[in-house]
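Structures given as structure tokens follow.
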Structure P
Amino acid sequence: MASPDTELDALVRGVRSGEATAIASALARVEDSRPESLASTRELVGRLEAETPRTHAVVGLTGPPGAGKSTLAGALIPELLEGGRGVGMVAIDPSSRRSGGALLGDRARLRFRPEERVFVRSMAARDQLGGLAPATRAAVAVLRAAFETVLVETVGVGQSEIDVETVAETVVLVLQPGSGDTLQFMKAGILEIPDVLVVHKWDLGAQAARTRADLEGWLALSTLAPGAWRPPVIGASSQTGAGISELAAAIASHREHLLHGELELRRARARAAWALELFVRRYGSFGIERVGGGKSAEALVAATPGSALDAFSALATRAALAS
């Protein structure tokens, strides 16, 4: 019988080579939220993150309900597959009120053959705000080890709920013409978050063109630091294919921009967000008080080497010692 270390080695190799059964097994392991499962999850995530190429990208697709994010993802994935190592996707679905599970609306729109190296994982948002599911960050760590590009499609978000910026390195905000979302997002400051803006359903014509003009006008009035990335505004239609290759090119351009500067900062922010989210979910505000407050918690996370789960364990240990 193989030892646990040998089994872990085989699982890591399988994930890195893109084996669907290994990826599914790893996802099942990291999605297990029981406290007794933390050690194995921590070890697996640590191994995967240590061996994941720096160039592997995480792209967030977010926006209000009805913007067509799933349809856009289905049109975008073939472009991302060109010359790449495959695409992994975490699709956050609304939850069933009866079972709490994902309604799988996204997967119904995404049809790919096994040889196309596309792996889609649907997750239920449950009662979590911000457009993500509780296990999203762990699933992203697994898929990023297997695929050159990982898409994270959020459930429809409101004016103050875009958490995908703490998971994705490139955030794509998808808007639809004539919905009123553009003006509301301007007021709420949401448009300061995305790296790429997409006016979807571009085939609607003049209405879509007006929405893009509004967005470009808002960007023209924005003040950017020297050398900062200026988000492009792209008109795209999943029905006609217009703008899809342009969107893929914009994502690639932003990736190159990050590789020459901001990537490590964004990853450190994502790591801290994951560790603190786990800690607050487990211990609440009382736990934050036990470690000396929010600033002390953030400092401990930054000072702890390893994965976000290592940082979480350091927080938990500090909280236990303070009792």
Structure Q
Amino acid sequence: MSPAHSVRILFVDDEERILRSLSMQFRRQYQVITESNPERVMARLQDEPVDIIVSDQRMPQMTGSQLLEQVQERYPNSLRILLTGYSDLDAAVEALNNGGIFRYLTKPWDQQAMADTLAQAAQIVLHRRRFAKGPVAVPAAISKPKPVRLLLIDDDPENQRLSGEICQQMGVQLQTALTLDAAVARLNEEEIDILLTDIRLGKDDLRPLLMTLAQAHPQLLSIVITPFQDTELLLKLINQAQIFRYLPKPIRRGMLERAIRTAVTRVEEARQQPAAPVMQQAEAPRAAEEQRGVSNFMGMLGRLRQRLSA
């Protein structure tokens, strides 16, 4: 029996026919359970813990993003996937920022894309199990912890001011890049933990950079701040760039402060277990132009990749 068959997946959808279809497609590869009422999910998870949860967005009792937020709070090690048949930017933002989703998939789903997504999630689950069974690593004594380093890629003076104040308040070391070349140089030369960036800098499109970093440096937490309100764009940033948070411009101080504080906490937790597997795996870009962009940035970030592989 394949190790993946020990991975348990919960599908949540108010349409029984959808649940039957998903169960039929995946019950041979994984342990599959289904639930048509999201209000029963939390009670079920107490008795039937799962590794991966795939939830529909629009259900009568509650939304999928609301459910996944509850799941993240109670079961943060689960991998959460939102499945929706509607182009709903607010739902996607809520599911990412509050539910920490691994993927955002659309209905009707592509069977191969769904299979690939679940296979990637299952591999993360299995890697994490193997790590948990290994010897307990004792962290080396550190006289003075390294500061968390945040790289801001944005030429907006107000965002520079806000970010500077928040980072100073939290003891975070702030680096700023006003050009794409400067950003690449910083990433190559310095250990950056958090990236805070718009998706455009002047005439430069930063999405290929984000997609490249998701593959080359998956430990890096990317927070996107942008005036663009585009569900398709956000879907790609979630799936192919594995962004940590998505915040609209003009940015509100409270939202930015919460996002940075949460990211800092995540970085500090990861430092306690540096050998632990990363709970992120980006989907490869599909568009030819994006593939070329990622290939170019892979070359430009050679020193970063060399440092991480050392």
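Between P, Q, which one scores greatest on mean count of other Cβ atoms within 10 Å over residues 8-15?
Working: P: 17.2; Q: 20.8.
Between P, Q, the highest calculated value is found for Q.
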(request) Work out which structure the value 11.1 belongs to, where mean count of other Cβ atoms within 10 Å over residues 224-231 was derived from one of P, Q. (result) P
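In terms of distance in nm of label points 7 Å out along Cα→Cβ at positions 24 and 208, which of structures P, Q is highest? Display every interim value, and only then the final one.
On the way: P: 3.7; Q: 4.3.
Going through P, Q one by one, distance in nm of label points 7 Å out along Cα→Cβ at positions 24 and 208 peaks for structure Q.
Once Cα Rg over 2.2 N^0.38 Å, for residues 88-143 alone is calculated for all of P, Q, which comes out largest? Each step should come with its number before you reach the end.
Values: P: 1.16; Q: 1.70.
Structure Q gives the largest value of Cα Rg over 2.2 N^0.38 Å, for residues 88-143 alone among P, Q.
FYI, it's all coordinate maths here, none of it is from the lab. Because the structure is a prediction, the values reported are computed rather than measured. Cβ atoms are built from the backbone, for glycine too; each structure is taken alone.
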